[in-house]
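Please treat every number below as a calculation from the coordinates, not as lab data. This one's a predicted model, so the numbers in the text were calculated from it and none came from an experiment. Cβ atoms are built from the backbone, for glycine too; each structure is taken alone.
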Structure 1
Amino acid sequence: MWLSCQASAAADFAPFSVRLPAAAPAIEMLPVSGGRFLMGSPESEVGRDASESPQHEVSVGDFWMSRFEIDWQQYELFVYRDAAEFGRRAPAATLEALAIDAVTGATAPYADMSFGMGKAGYPAINITRHAAQAYARWLSARTGRFFRLPTEAEWEYACRGGTTTPWSFGAAADAAGEHAVHAGNSGGQYARTGTRAANPLGLHDMHGNVAEWTLDQFAAYPDAAVQDPYNPPTDLYPGVVRGGSWMDEPAALRCAARRPSAPEWKERDPQLPKSLWWHTNAPFVGFRLVAPRVQPPPEELRRYWLEPMEDYGI
């Protein structure tokens, strides 16, 4: 098979890697055991926004999350694939179970979307949520394993890694330099993935470097406990990105910090209609992937990726 998932241990819930062709690094997936946590921030948290309230109990199931943000070498395999490569895919029965019939290819960008800041080993940026979801479908079609973007709840749960402080590295921003690429230490550009210390789960760049897409539409939180919450997109804007970026101060990198997407992220796009695939004013946005331990049935897969993409171009 063109792509293969290699488990690092025989256990059912162990780290695994998706091996990619050419010079692209493997996508390392780390297990995140599900559980309960308080999502959002308390009113006493410095730098918080009102959208982080109310703090509420959330339960999530087991999933794997990519150790690093998806980088340019990994993403451009999808953008620049050729016809011969496109034919190498998982068996038909697997694709049917994954609710995949075809995957539309991303259009090549009309300009260097890295803005000259570097590509080899650097996170893919200026990626729309639609493009990130399409990448997840493409990877699923190649491997036979279901990949998608994380929900907001999964993202925050993984970011916290069992901690309850504003950042996974503690209650003070003083240690941010060791753990995050942010406005105060970035030198005006993003960094290669994994240059800062990992969080308690071994995940890198959950704070800073580039903000990361989630599945959800930006909306107010519920005021009651919820299980595996997901707010399906019903419009192009606003989606939710998490984690803050190299352009942000440490307060925006907190575990609970949320940022809504905006039309201004395509402001310089000369195309009409605007591209489904690329932002032109979002060099601070990238993504990482998750794979749920229990693969949903086909109707649930449609809910997670096909319906938003087909109905709203998301």
Structure 2
Amino acid sequence: MKTQSNLEKVLAAGHFAVTGEVGPPRGSNPEDVRQKAKHLVGLVDAVNITDNQTAVVRMSSWAASLVVKEMGLEPNYQMVCRDRNRLAMQSDILGAHALGINTMLCLSGDHPKFGDHPMAANVHDIDSMQLIQMVRAMVDEGKFQGGAEIDTPPKMFIGAAANPFGDPFELRVMRLAKKVAAGADFIQTQCIYNMDKFRDYMHQAVDMGLTEKVKVLAGITPLKSAGMARYMASKVPGMDVPDDIVARIAGAPKEKQADEGIKLLCEQVQQLREIPGVAGVHVMAIEWEHKVPEILERAELLPRPQL
């Protein structure tokens, strides 16, 4: 019988889910992980542990996942296709489950040219869609991708990422449909600022019946300053930050821009709650973990259900 992850239980019970995120450190000290994660204990239903994000070398995702698990948090173990072939991936999935990790997020990964080892080989033996399919077969059929039986199959609640704002927009929901067909249990989106466009995206997803098969968690990130808002709007691929959002943050006094960013996020959460098909939010605080308790309190996302 499948052992349910905490996130799976929360979503199955119909609660509005909340996940957080912790980026592992650039060193081997587990205390660095604990210092970030301590701000999330008891406040999120699961916490994403990133996998060499932005193609920069960091402590391994599975190791940092174990650290936060010891703290009472449920890790959402991220795995990217950039760094491993399918043998290593399946081996790591077995190992992660053996150590009590049962929630994972399947991703492509940023290209090495964006990180600190631009000369690194870009493995991509399989893509994120095939990774989802591979994990699904390991879980449901008890088989490796090569066809051999797994003596003790892993149990994973399988997640995938989605960007509602990439071009061409009309194909975004079709890509979501492919990830659902591949076997994703839940979706975490890119951070959302263009609420009208996201409503359109979710309307299409609901019409296609996708939200009956997968749980969608909308990504949200607090804007700390006008500079961050402008950077997100102009420099981050696939991001859609409307001009009025940038102007709103820039219009606040410099010392109050961070507070205005949190206020905006709280308004977004209330709007997201009302969009059909949205099952929760994924809070990406980006090195602002100490602010997460205040953010969740002000956004009326506390207390979390205890299941």
Structure 3
Amino acid sequence: MGRKFLILVTLAAVFLTANLCVGTVKIPLGQIAAGLAGRPVDPAAQRILWDIRLPRALAALLLGGALALAGYLLQSFFHNPIAGPFVLGISSGAKLVVAVFLVCLLGRGIRVSSGALILAAFLGAMLSMGLVLLLSRRMHNMSMLVVCGVLIGYICSACTELLVTFADDADIVNLHNWSNGSFSGITWGNVALMAAVVSVVSFLAFLLAKPLSAYQLGEAYARNLGVNLKLLKVQMVVLSSLLSACVVAYAGPVSFVGLAAPYLVKSLFGTQRPLVMIPACFLGGSVFCLFCDLLARNLFAPTELSISTVTAVFGAPVAVWMMLLRGKEKAL
């Protein structure tokens, strides 16, 4: 088990370093090490490293881990590996409320703080999650619930595009890149706030490992062990929504990470135990997003792809494979 964690940590370190070195301007590894150590280096390389690439790479690491952890919590909540923030429309709902919030305030010349963006995204995520939970009470077929989540996501995305398309203010028009998903434009202030939110929420999620382990074996079993199911479910919904909101506030909607990363991590570790899966999912999501952002920046440089385009290329086939496996299991 320790060796598998070491693999994920090593991959995260490799892709983090690659994101710092590789780009339109190549920065040698020696200069990266010198710059991080505070030794004098080329001023242009120093600026690119500290002002652009390092904040962006840390954002990909933190937000990728947050998305994967949110996906794992939702999959545990619904007892279904196909559930995820993007698939169920939760990310799109958060995106819509953030877009409305920005259009209303930026159109009046009011600047918006990072904390306010997270709160707006959290409100949108909770509204979407509430709608999904309402549908889940009427639809016991998880496949139909996923279809409804996808439709909710499309409706929210269409409304967001309308807002962005017909906006006049230059700042609002620039939201188009954000609405497609991107880690660009991250500042150190953003990194500090997202690190605080993600670390606290992830720690709280880790504290749920024991009751969550019982919940995975069935609600009756968990109830017999004294688990407060109502409280546990509320905690899972709130924590997953907070993690999704933090991602949407800074990077927009990032597709399929919350679905694919937990599945790939579970396949690597061969277990569903929350004590293992919670930290492993975080590391797996970080690796996934660092790798995808590296491709998004450099595959067709200087043209940059949206992060959701690249994550969909790698994540969607995993989703299809999961559905095929589930179909075979039901046929047996």
Legend entry - At a computed 19.6 (mean count of other Cβ atoms within 10 Å over residues 33-40), which of 1, 2, 3: 2
Inset, instruction - Of the structures 1, 2, 3, report the one carrying the highest value of relative contact order in percent (Cα under 8 Å, 6 or more apart). - result: 3
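Tell me which structure, out of 1, 2, 3, gives 47, 18, 15 once Cα extents along the principal axes in Å, for residues 81-152 alone is calculated. List each step's numbers first, then the result.
On the way: 1: 42, 35, 20; 2: 39, 24, 16; 3: 47, 18, 15.
Attributed to the structure labelled 3.
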Inset, instruction - Consider the structures 1, 2, 3: one of them gives -4500 for helix-only ellipticity at 222 nm (-39500 (n - 2.57) for each DSSP H run of 4 or more, over all residues; to 500) as calculated from the coordinates. Say which. - result: 1
Legend entry - Read-out FRET efficiency 1/(1 + (r/R0)^6) of positions 17 and 265 (r between Cβ atoms, R0 = 25 Å, to 0.05), computed value 0.20, structure in 1, 2, 3: 1
